[in-house]
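Below, each structure is written out as structure tokens.
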Structure P
């Protein structure tokens, strides 16, 4: 039994060690010395990429693990003969992936992913930029590396296994090891599973890419690569273009100036699920958010805003990249696409802002970490930065703790400009919070976040930092409550947006129909910054915004709202499921045109 267990440990460590060794080779091949990469950076890359390497090694260990499990019930097992072919096959695959990743990175600037398959149908064009010698040399390297790897793995494998004496105990222990292997593959026992984002650790894209396991990157993206531009082709190109023309203006002077400074410090509070159903001035349940109701009278209250999507990963990207939502995918989960998007933080960094992001939960979830670092946030604070005693929510650290943390950080800031983003957490299922003002747990959880927000704002008003501060409160998505009526109706997607702080000139109500994606262009417009790259974000206070409308997506469906009413389309059935107050062919066509245009745009990225 001992021989079998030792073998499993050795083969896992052998797979893992090979992936770890690949990292410095990748860095050296791609000019790490010329980039001035410090020795400590090599160790940081190894450390932060080790978990993805371990997950990939776990996948490769699954077959040897299965053979060992079966071997307890056989008299004699020629282990090397059984696994020799497997070793050779995966050695060739791993070598191809590793060499291709190193070789293509100087041309592509990103890790090997499934986009390589888009070029395999035209190998002549794909290889037009390199010589035959370039290809031949790498084939030789692949063969040599595959031979070395398979020999290494073959060496740590016992030639044969004799009949086991303790079959039941050995089987039980091997099953236990299988459970450990599953946890390694999954990436732990938290909500997030293994994803590329967990290897990201800094704002240096080269170091982040060096930390990512190329085999994992390729496999993780394989199921997500599609020809997006061919999806939802409702109209011929000329008709689509004519319908879409002018819907998203990217220029135009402000019709009103909201701020008393062009360079305020900016805090964006992304409020988990805090839809208008809990905000009384928007027709929501009374007494859930008395603080937000009170503060709405002190700042600039946008009363006719709609979330673009229905999940945090999508709403976060819509908010900070001003990019469209999609009914069949999450762009945040596709690093090959999300890294091409413009972002508010990136824009502000270029203007001299310092940036950071705070979240009390697992920031690796849904590739959030890779998106945030790639979009310009220079420092991330998440659940792992708080003591274990403060993690009293199933998702991480409750809002009272994180708001208090945020206050203590901001009160020490003397220099600017800076931009901080904060994603709240407590108003999320299972809605268990250290607060008991309301009887029902769902509205009580939202009331808790509202209480934390109110206390935070009142404390900030007492600081000198308040004078030059702009606070923007905006939900990531709406919430279906009470659970009656149509779950995808505008009522559920209607959200508040509130601008507060000493940087605000005077209280005001803005009732223009808009989306959360419009935050970026509207804010940059007030800061006097160009925003043409945000092609799905509109300055709703600009002169060019002459046709107010809102658009949102849900699970394979879209909705379009303008002054004439709302149309909701279910793409599964191809039928409109809401068309009020009277059916409108124009609303339906415009919603389809935006959907088609958004997939076309994603396909080009």
Structure Q
């Protein structure tokens, strides 16, 4: 694959300039080169998006700039990081450890992918923001605290004077991402490296974070290197795009040129993998045409009437109503998509259907069993008829078991096999059904990629041939190309096996591809329900309209118009 570069080089001195960067990792099996001869540069106030699937070298390239790679890594080539005032920088790969520490935060800062792990749970967020100022000896503790409050206000944290003393667990996911951005901004660096800053965020929160990053560029003059697999985010924010594949940059161009006329086959494949609203209409019509006559009159697999789920308050706190008077039904062979932001009650409904969360009020019938007041011995026979695909297979698999043992677990628990060895033939069939080689059964979860683990998770959920499958955000952290393959696989298996499904997601385009009907949840209430054409084509509820306006599309021209619409809807208080 050849490298294609379009556009003119920026006239100002680049804040970051990489020339012929190569990174090699020492492993037990010998050296592995993760990055091959990467050259790129970022101008002051510019947003450069680096895109590509997992393993393409995006994050390794980004971490090389701040020399955050593990000791097993060896970097060669030139990385120059200039000061925000334009002072030339030295080669980061040859700097002393002390000089690199001075560079971090002051000239370049990083926003890590998962704020929950980037923030220390035992220190208040204000202290963590001020830590950079204190480490560089730039201010007193009193002044550092005042600066932390000021920067928290700048990034949109409400009541910063009070919340400066709160701990990370007291903030929502979007607020934690804002705090991590505040950490990066507090020393006013010339460039921020943002590694998947919107992964697994709701579209409304994602839109707010993108707006914040845009302000960082426009108001603070900060350049941004954006590492992402979301092409809608790239279209919304990026000035230029670098596409990576197998450790090499295969194409660079300004955003509009790249989306309008990509020159490389891999770039075209990446763009073609992005789900778009409206694509699900044809699939829904095909599914409807295959259904037998009288299908709509069949007894629902799941039926909820005025369902409520309440979490008791602790330490004199009031009870929290997670689900409030929700009614819906899922018929045999039907896929219901549930969308909404974090805290809307999506996962709580999924867990209630699976018998993992107690029903507080109303009625919830699952496979003929009423779950309000049900006893475990009554529901136990039903469990084998329900499959569950968890959001993060890395944490839902036992790391001490092989993939074959993990997939065999439901068969052993429900007495279909004495042990994993006896179940191996069935496990091999399941792995092949989800397009994994049967030899992968002998591997451990950490030896599989994210997409491979999610396929194995789907195999485990299908082990008992369930009548109902609950999929909770199964593609939220996957690359677009891997996501496309997993979604096609899910659709194919659902068509072949005929199970009913509850598909939970915050990505409207993904739900549109798979679901026969879509329900929109907001603060525990079902505010809208209907087909994809009804809910996404002509939304009636203001919240659904805001969700749609928040969804970035992989087209810079169209996205600019959608951003203006989102700002209008937000200003109207919808």
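Derivation of every value follows stated rules applied to the coordinates shown; laboratory data play no part. Small disclaimer: the values here were computed from a predicted structure and weren't measured. Cβ atoms are built from the backbone, for glycine too; each structure is taken alone.
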Quick check: 59, 40, 35 is what I get for Cα extents along the principal axes in Å, for residues 234-409 alone, calculated from one of P, Q. Which structure matches?
P
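With mean count of other Cβ atoms within 10 Å over residues 170-177 derived from the coordinates and found to be 16.0, which of P, Q does the value describe? Show your work: numbers first, answer last.
Details: P: 16.0; Q: 19.2.
It traces back to P.
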Among the shown structures P, Q, from which was the value -11000 of helix-only ellipticity at 222 nm (-39500 (n - 2.57) for each DSSP H run of 4 or more, over all residues; to 500) calculated?
Q
Rank structures P, Q by mean count of other Cβ atoms within 10 Å over residues 74-81 and report only the one at the top, that is, the highest.
Q
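For FRET efficiency 1/(1 + (r/R0)^6) of positions 154 and 218 (r between Cβ atoms, R0 = 25 Å, to 0.05), the calculated result is 1.00, so let me know which of P, Q that is. Don't skip to the answer; put the middle values down first.
Details: P: 0.50; Q: 1.00.
Going label by label, the one that fits is Q.
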Comparing structures P, Q by relative contact order in percent (Cα under 8 Å, 6 or more apart), which one has the largest value?
P
Cα Rg over 2.2 N^0.38 Å, for residues 106-209 alone was computed and gave 0.99; which structure, P, Q, did it come from?
Q
Quick check for you: by volume of the Cα convex hull per residue in Å³, for residues 298-401 alone, which of P, Q is greatest?
Q
Quick one: log10 I(q)/I(0) by the Debye sum over Cα atoms at q = 0.06, 0.07, 0.12 Å⁻¹ came out at -0.37, -0.50, -1.23 when computed from one of P, Q, so which one is it?
P
